[in-house]
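Take a look at the structures below.
Taken together, the values in this text are just the output of simple stated rules run on the coordinates, not laboratory data. Since this is a predicted model, take the numbers as computed values, not measurements. Cβ atoms are built from the backbone, for glycine too; each structure is taken alone.
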Structure 1
Amino acid sequence: MALKLTGTVALITGASSGIGAATARRLAEDGAAVVLVARRKDRLEDLAAEIENAGGTALAVEADITDRLQAEAAVQQAVERFGRLDTLVNNAGLMLLGPVVGADTEEWDRMIAVNVQGLLHTTHAALPHLLQAAEQGPRQVADIVNISSIAGRVAWSGYGVYNLTKFGVNGFTESLRQEVTRRHVRVGVLEPGGVATELGSHNKAEVRDAMIDPFYESTEVLAPQDIADGVAYMVTRPRHASVGELWIMPTDQA
């Protein structure tokens, strides 16, 4: 019996760890050929081998999506290898927290580059192929899932520019959804709460001590697989059903 995504191709950014890696595994289990995009080539190759050994199909593509040309080349490699692109999961993200007053503005630039510009680069490059896939078999529908955050719904002190990027992702997602939904490219945003990933590890020690570690020590956070399950749910709906927003939270996160 064919799996839900048999004959389709999914590209996942930030696929070298955490939510991206879990999503790649899950979509491969559902039958998609998965294109793994990130900067850490060794991790991508290990994950691709793991997926292939489990009977799936995977392609590792080393790319820095903050560079428009590299993002475009990653999409092109996917299409050249598999002949199509049905699903884009914009997962790559960076969370650098702290006060606006006295902030290291280089951290702001890095977040905006990954969370906003990288997402825009991959989406722009992928859209022609997604629109084409939506006109063809096997499913006659294509999907974009943008991984945002609860920080795209609620603003907190110390999250200023991270909030800005995720509120922006939510707004862009809804605008694009309205633009292409009648052409059967479904566009949705998935907003996780706390997840056990490397996301917080890139912060300065004082930020981890004050804002991140206490939360993770007091909260039963989500696993990356929980978010991967949400992505799989969104992209395996029948052609006539579109999930525009999915909010997944730890049960005990206030």
Structure 2
Amino acid sequence: MSTRDRRVRTGLPVLLWVPAAVALALVVLPVVGLVARSDLSSLPARISSPGAVAALGLSLRTAALSTVLCLLLGGPLAVVLARSRVPGVRVLRAVVLLPLVLPPVVGGLALLYLLGRGGLLGSHLPGVRIPYTTAAVVIAQVFVAMPFLVVGLEGALRTAGERYEAVAATLGARPWTVFRRVTVPLVLPALGSGLVLSFARALGEFGATITFAGSLEGVTRTLPLQVYLLAETDVDGAVALSLLLVVVAVAVIAVARPRALRGQR
């Protein structure tokens, strides 16, 4: 069979190109609209304003800390969901996925009535104030971002199977050694993708943050909240910060997962 015949046989169906083009347009054209609406001459001054710099710095710090917490908490949770045989794992999996389908505002209310002064746990923490603090921003971001890591990592663990871990166990390796030397290397690509998604989701978090943490400048006002406030009084400023958020998100993906941009695993 010639090379041309192989290309013909393995080519994509023509019908796939139309919905693919529409999907691409839905992602790209809104960003193009932002660029067309922005005043490029005043863009440097707007994104370097004290409020914008403070909001960006807070967003980056809290998103980075949230990503670390997602790794430390969500990683073990994904392993437990993928490898454990305890009853009720399916129910636990559904609960973990709940933040993906809940409106972020509902998640913020749930956190408020859990950790607020009159909440289920907050009422038993005298002298500890969590809502409307930077810690509340991090908790809200972890709440909405951690499922992205758990879902991707659990799927990778299930796809990889347990045969390599079983072989290591039969050779006398202890459970922790099997996890560290076999399980973790198997899922490193999925772990990297999950961390990038978690960071990006935390960076763009809005609804749960404004409900649970409020919008205090320098304390809880992240870049998405700054964009929301400016949209009511300074549209050009909101557009400029929106473009800044887009650039930061693209830069994060490019730095953290450069192979994804080249279509490699």
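Each of 1, 2 could give distance in nm of label points 7 Å out along Cα→Cβ at positions 165 and 213, but the derived value 2.3 comes from 1. Can you spot which of 1, 2 the value 15.2 was calculated from, given it is mean count of other Cβ atoms within 10 Å over residues 181-188? The read-out comes from structure 2.
In terms of relative contact order in percent (Cα under 8 Å, 6 or more apart), the structure with the greatest value among 1, 2 is 2. Matching task: 1.05 is the computed value of Rg/Rh (Cα atoms, Kirkwood Rh). Pick the structure from 1, 2. Value 1.05 for Rg/Rh (Cα atoms, Kirkwood Rh) corresponds to 2 out of 1, 2. Computing FRET efficiency 1/(1 + (r/R0)^6) of positions 53 and 205 (r between Cβ atoms, R0 = 30 Å, to 0.05) gives 0.20 for which of 1, 2? Checking each candidate, the match is 1.
When FRET efficiency 1/(1 + (r/R0)^6) of positions 45 and 229 (r between Cβ atoms, R0 = 30 Å, to 0.05) is calculated for each of the structures 1, 2, the largest result comes from 2. When distance in nm of label points 7 Å out along Cα→Cβ at positions 101 and 157 is calculated for each of structures 1, 2, structure 2 gives the greatest result. Which of the displayed structures (1, 2) returns the greatest value of FRET efficiency 1/(1 + (r/R0)^6) of positions 37 and 141 (r between Cβ atoms, R0 = 25 Å, to 0.05) on calculation? Largest value of FRET efficiency 1/(1 + (r/R0)^6) of positions 37 and 141 (r between Cβ atoms, R0 = 25 Å, to 0.05): 1.
Name the one structure among 1, 2 that helix-only ellipticity at 222 nm (-39500 (n - 2.57) for each DSSP H run of 4 or more, over all residues; to 500) of -12500 was derived from. Mind showing how you got there, number by number?
Working: 1: -12500; 2: -21500.
Label of the originating structure: 1.
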